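Below, each structure is written out as structure tokens.
None of the figures in this text is laboratory data; all of them are computed from the coordinates on show. Predicted model only: the values in this text are computed from it and were never measured. Cβ atoms are built from the backbone, for glycine too; each structure is taken alone.
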Structure I
């Protein structure tokens, strides 16, 4: 199991200038540029995002190229992932009438998040792209635009505004309070919560693994037998947390895609 360390500018290393341990923090995610193009720094997370697009394209092409009646392993995996997104995420939340329109986006979204999350446990890559919030925000905005655009397509601009802000069966003065709250909750907050949920989990999980790795290394290098034993325990705990992170990485891809499909389904619903 890969147990990763991401260091920047030496701040996440085991020792500081005074010989003491410096705990990892947000600076551990500010990786130095890999190379420069026309004065623009290209960093490791940027390359990983591009690599994920290449990997997903290669996988889907290879899995669908032959389309045999008796699928091979690759086709079986590809059809399994596609069927999971199509049936469990799209059809169950959007409805049988319109769900196929959104399957390509939801499938791409799920695969893209999944691959970028799992970078965090692969040797040499060892960095979940979405632990950088700048990569999460565009995904949340795209899902939000599709969600709002779908509502406008189904109900019209004013009809969708009413649909999203006025609960069915509710009238009277209480609407003075409910309409702003519904607008804030259903339209403004949703891209923020999508962003923070994915980013927060990937950031915290990666930071925790860095802490176990650098802390364990510092304890092993302390020259104290007791500290060295705790350092070995730290590495063992880090391996256990890596397995837990594998589950979290999948769940975050699932939850982000699930919520995106649920929002689309709500936008298409006849009643709020």
Structure II
């Protein structure tokens, strides 16, 4: 890849960000299409988010992805936020339109595409069991609700956070049953797990050295599927344990792929080379 004075710069803001696979994915796509673009990773300290957002305009950066922990804090510096991202309350993709910054959330479409392509799952009339109450959970909730889910159960170590999410989204999606529970309430968690058509881990449990989830997977129906947004390691403890019980389960590389595909197309107006991006992430076809 030749860097020239005309090269357009894209990137990702996060903290930490050294582990991100997005540069490999997007740079592979740029090379494949012969675009004069490069994608870089920017480690942005939370104290410097406002300055980082301003730098998009000042330096003429064309587009930015946003990851943990900045998806909500970047919103204050944007000129426009599309309705879906406003509903989520988080932005993961920023476009610089001649100095006007517009925020999107491609996590919503990304998780829907990943679930459909990898697990054949469509949320219409399904009961969804979500672990976690952070920014990723918000995008998954909106994805499941706009997809027509019947019920959404949110469990979290800190019960008040799960309850707050349930109370926030319930009025927005009339007819969908919301519930919340603390992760350590074994009886209530078992009850909700037994009703689930899909279990989605939106927490960091199972990532690296972080303690994995302990769920009563044996209570799941044989048609239930499991999706773990964690993708390092590629086969997380939750995915491994679910597969050992004969359940279909996948980790979050597919969501990373498809949210990136949608961001790429928003930025460039080009059809994203999905298979090239998939290969860069080593996502199974």
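Figures for the structure shown
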| read-out | value |
| --- | --- |
| Source structure (of I, II) for distance in nm of label points 7 Å out along Cα→Cβ at positions 109 and 229, computed value 1.9 | II |
| With log10 I(q)/I(0) by the Debye sum over Cα atoms at q = 0.10, 0.12, 0.16 Å⁻¹ derived as -0.66, -0.86, -1.19, matching label from I, II | I |
| For relative contact order in percent (Cα under 8 Å, 6 or more apart) computed as 27, the structure of I, II it came from | I |
| Parent structure of the calculated result 1.8, given that distance in nm of label points 7 Å out along Cα→Cβ at positions 29 and 141 is the read-out and I, II the choices | I |
| Origin of the value -11500, where helix-only ellipticity at 222 nm (-39500 (n - 2.57) for each DSSP H run of 4 or more, over all residues; to 500) was derived from one of I, II | II |
